[in-house]
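Okay, got some structures for you below.
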Structure 1
Amino acid sequence: MNLQSDDFELFGLPHRFQQERSAIDARWKELQRQAHPDQFAAQGAAARRVAMQWSVRINEAYRRLKDPLLRAAYLCELHGAAVRSEDNTAMPAAFLMQQLQWREALEEASAVQALDALDAAVQQARSAALAECERLLDQQQDHAAAVRQVRALMFIARFADDIGRRREQLGQ
């Protein structure tokens, strides 16, 4: 293992968006087993510290690789297309209108059925955005365009969290 490897290299995975979650999970378990500090108990404190650093690095990579949104953002970053979500929130007008409609529907939702319908629409939009990320990243290698999809996915994820909070408020 090399600390300079990117997450895909560390996990022995191809540099692409589409990944099998089971392969990511299996490789994570294997890497954690190899780097577990207990494996290095007889080699002293320094070896255990290095193993602990490896364990942290493996967990960071796993967190990014297992989450499609984080994986897409990471691929964009690896190819020089920074997501910059903290200072670049520009989105197409149609997407912003959809967000406004969702916000209004969420504010008006007073029953579980309305939240379920809204949640279904959001999940459908998420699926479509993930499919577009796959097309842009894996087929077209258009990382700049994929950045826009990643930012859209970030909005969608935050809104899905808002639906969950609304459910809690309604006691459902």
Structure 2
Amino acid sequence: MNDISYEKAKLSDALRISILLKTVYIQTYAIDGITFEFANFITKRFSTQNIENIIKENPSQLIVASQNENPVGVAEIIYNSNCPIREIAVPELSKLYVLERFYGKGIGFGLIQEAEKEVLHNGFTEFNLEVYIKNTRAISFYERQGYTSIGNVDFPMEFNTYENLVMNKVLG
């Protein structure tokens, strides 16, 4: 059975979500291998404890795509986010990560649809995201979902900064 289910994250998912996030981040961004800066970032940002805290604070913040009850993708919504370009409060799709072996199966599409429904359900009418400027596959995916570029911002990591594209979609 290859049916994909989508649901809010549970505490029992935290360890597996942590591993999924680390794996996708490495596959996507470790173009120079695992630098110390990179290792420090993912160890802190994607720790099991950090994921557990997110789930405890707002269970609607993480949406998990699962196959046979095993996570294969995750979307994270940040509600208390401000648009770095327009400087107004807009929820942010902070992460949309799918394990590489599950690309092309509609999982990213399903996750973004679920996240957009959740944002609408919570009374918001638009959604922002930031994506690494060199991640052309992701940018193309977001454009196909109706997101448009509204500017660029820097993403700081210890010693370096990386240019991100800010994208927005009016929901409805």
Structure 3
Amino acid sequence: MNLKRMRGVYVVEFAITSLVFFTLLFGVLEMGRLYFTVNALNESVRRGARLAAVCDIHDPVILRRAIFNAATNSGTSSLIGNLATANLNLVYLDEDGAVIASPGDLSGASGFRAIRYIQLQLSNFTFKLLIPGFGGGFTLPVYRSTVPRESLGRQPEAGVTPEITPC
């Protein structure tokens, strides 16, 4: 057996097995990234709904904080690269689950007083793959969290106009 000729075979075997090995390695890393992203999106929706239940209805900070940004940062999420507040939809619901059209209306019975639930929905989020040769991505399902109304940023006292508590 000629050892010089066998070295070429070893190189070819290594090339084939390393291709399979690195593809599997990148696949495992991408699955880990996907699980992290799904958990972070779930937490963003839960966190945003909770903030909306205790913060003022008109506070723009709610959605910024939901995606793990500072109150003054209105860009994409600092935790998940392409998550923006445009992916979030915050709605206020009455006791039957119907959407309240004007939740900021303090005087009407179909406005602020009718709010019983807060729902935050995250949709159209695209997870981009980083595996070489498998470019592109796919859209993740809709994430939704519904929580009961709490203070909505107001501290009521008998006979006193409620104060708005900043978040």
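Read-outs throughout are calculated quantities, based only on the coordinates presented, and are distinct from any laboratory measurement. Quick caveat: nothing in here was measured; it's all calculated off a predicted structure.
Structures 1, 2, 3 were shown, and Cα extents along the principal axes in Å at 100, 31, 19 was computed from 3. Assuming 12.8 is Kirkwood radius over Cα pairs in Å, for residues 57-128 alone as calculated from a single structure, say which of 1, 2, 3 it is. Computed on structure 2.
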